[in-house]
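Scrolling down, you'll hit the structures one after another.
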Structure I
Amino acid sequence: MTTSGELRGAYDTAYYVSDCGGHAEYELFAGRKLEDPRLAAVHALAAAAAGARVLDVGCGRGELAYAFAAAGARVTAVDYSEDALALARATAGDLPVRLVCADATQFDDAGGFDVAVASDVIEHLAPSELDTLYARLAAMLAPSGTFVIHTWPNAWMYRYGYPRRRRDAAARGETLPADPRTPYEQTMHVNEQRPNVLRRQLRRYFPYCEVWLGSATDPRGSLAQRLPVAALRDATDLFAVASHLPVDRARLLARITTDALAVAGDAVQLSALDAPAQVAAGRAFAATVTLRNDGAAALSSFFPSPVRFADRWLDGAGAVVSAGGRSLIAPAAAPGSVSRYALRATAPATPGRYVLQVLIVQEFVRWFETAVEAVVTVV
């Protein structure tokens, strides 16, 4: 089997900015917003407190390293790609992220870590490399620490679910490719994971682990409920949390669940919208806004009732000309917090002078009584 060491040269800047998952969000936010829901889920599952020692394995462009460091964690980010570390260094900016150019299977740190994360990494490592990695992480992880994994794709999906979808498409007179993977994925995914194999290999080094199937849009998946076999075979993503101590399944689920909130109308407030004065028609751009949460519950963008930023465009008469944009509140807005967030908006297709309005919505539940506006010229 091909090993990651044989493919080291393929992990160049072109890969990270044009194919690696979340590259569009990275380009828009310079890596400083967890708009990719997979990264938002890993960050939430890790629950790294300020001061925690965090190891980001295969850090890539550095989005997770930045998010952990911005919350006060002491972050070490490891990747064997110098191109990846150059991007991660730019992402980190002035934050104190320790960047290490090394093969993660050979990295060691006597100081140890409270949290380790490997997001979209293990499918790039051969089984023997994973044995080495897991053994090293088990040795470096604190007794009460946690190791959080996300991997895509679920190999069952490509073996069972996707062929069924191809047959269904053919019956409708449509054609799906025999292999939907990108050329990068065909080369770099040397060890796509199955849940039973992932669990068995983790248990060699960690006495306790939870492995479940989910999706980018709803990472709860089989952690929240028993899924029928067909749903397990269609699930796209795999998540896992491993530890030397028992893993609290209910606590994990709570970290990636947003229930309907009962909050006072003025408990959530937006202010200080900062948007470009001029943008190109039809183009996406980043704006920033301050969110104050005086409620008793965190605001997060997970299912079943995600809380999100919503944007819409008004013309000079105050009529809505474009609506429907959504951006994640990630990381979650803790109770009593005042935080600055980036969000994505897409300019109307027709040039003119508009008002960009940003609101907060809990999908399927309510619109909050707060909104901020900025005048933007579309050219």
Structure II
Amino acid sequence: MSTAPPFRLPPPRDGGVDLLIIAGEHSGDQHAAAMLRGALAQKAGLRVAALGGPELAAAGAQLLYDLTASSVVGIVEVLKNYSFFSALFHETLRWIAEHRPAAVCFIDYPGFNLRLAAALHARGLSAKGGGKIRTLYYISPQIWAWKPRRRFAMAKHLDALAVIFPFEVRSYADTNLPVEFVGHPFVADGYAAPVRHDAGGPVLLLPGSRRQAVARIFPQMLAGFRAFGAREAVVIYPSEEIAEVLRAACPPENVRLQPAGPPVAASAVLTSSGTMSMHCALAGIPGAIVYRANPLTYLLGRALVSVPYLGIANLLLGEPMYPEFIQGAATPENLSRELAACVRDAARREKTVAQAARLHEILRQPANGTAADWLLRQLVGD
């Protein structure tokens, strides 16, 4: 199979580049953008390019390619798109070899990013491989859930790692990789959450940001909301591509599709297990997680993943703040019953508020600074 890409990434707009950021998903794009804004506030002359999305572009990076528009999830879906990702991988490697950024910062997205870090090492381009390019990683792959041995390859190929969950530092304790907990971006000072709780507000339906996952999850959410038979619902979508998938499900008039933007007040939520579930948990919105994957992807995942919950809030708390309805359990009856409890059960709402307060305490920023502070320290080799 030829790996010649159907496109070329543009050269650095400023004639050179200090930092290349690679973020392959909408959530990574958002987190990276927040980190970059903080870094540029302290060092305005930093020259930054990115494979990411619109948030990184708005934060000041030169967007070489919108990688968030190509985000897929699951083993089966990745295999279907193998030729594209292979071409993009080789073109990114060529760009780095030609333009030699001082550092590359990988944001989550481990299937692509860890492989690229290994290739930079093998080609002698990275500092760990004998070159001059520092390789940094922000937001750890979930090695505590599956593929834990990746930590040893990461220690071999990376110069530093910043994590957003405090327990992740311990996951790398048996390696020589410098790991810092920098606090979760959702509890940082000045962060504007996209959701808040309002007992009289609509129900939120949040099927995610990946096309294939949304196509499977949203119809189940919609069926559960219809069975609930009360109030209105709001669906927040991150891109027009996702909006098309939502419209294809023919939501009724009392289900409003809304682009991400102004904060939404909600009484309850049905959410995928991704980033928005954390927003809702921190906001104290009662709800449940809905998850449906390709059956083969799900079976393979069950064989590989060894954690008791899909939702990160549930993992952090060690209890199901958001009950999880996975595959066949995501029935209209189950989801309708959960919505009724979220809206009408005062004890359930009070428990959710207490759990949200615990989450804030767990995730608050430590004394050693923000992700932006960590990034700037790494760029000067401190």
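Nothing in this text is a laboratory measurement; each read-out follows from the coordinates by a stated rule. Please read all numbers here as calculations on a predicted model, not as lab measurements. Cβ atoms are built from the backbone, for glycine too; each structure is taken alone.
Each of the structures I, II was assessed by distance in nm of label points 7 Å out along Cα→Cβ at positions 88 and 152; the largest value belongs to II. Starting from the value 1, 6, 11, 13, 13, 13, 13, 11, 10, 7, 2, 1, 0, 0: which structure in I, II was P(r) over Cα pairs in 5 Å bins from 0, in percent, for residues 104-319 alone calculated from? Structure of origin is I. One of I, II was used to compute FRET efficiency 1/(1 + (r/R0)^6) of positions 40 and 144 (r between Cβ atoms, R0 = 35 Å, to 0.05), and the answer was 0.90. Which one was it? Corresponding structure: I.
Given a value of 137 for volume of the Cα convex hull per residue in Å³, calculated from one of I, II, which structure does it belong to? Comparing all candidates, it corresponds to II.
Consider the structures I, II: one of them gives -7000 for helix-only ellipticity at 222 nm (-39500 (n - 2.57) for each DSSP H run of 4 or more, over all residues; to 500) as calculated from the coordinates. Say which.
I
Given that distance in nm of label points 7 Å out along Cα→Cβ at positions 96 and 312, derived from a single structure, equals 4.6, which label among I, II identifies that structure? Source structure for this number: I.
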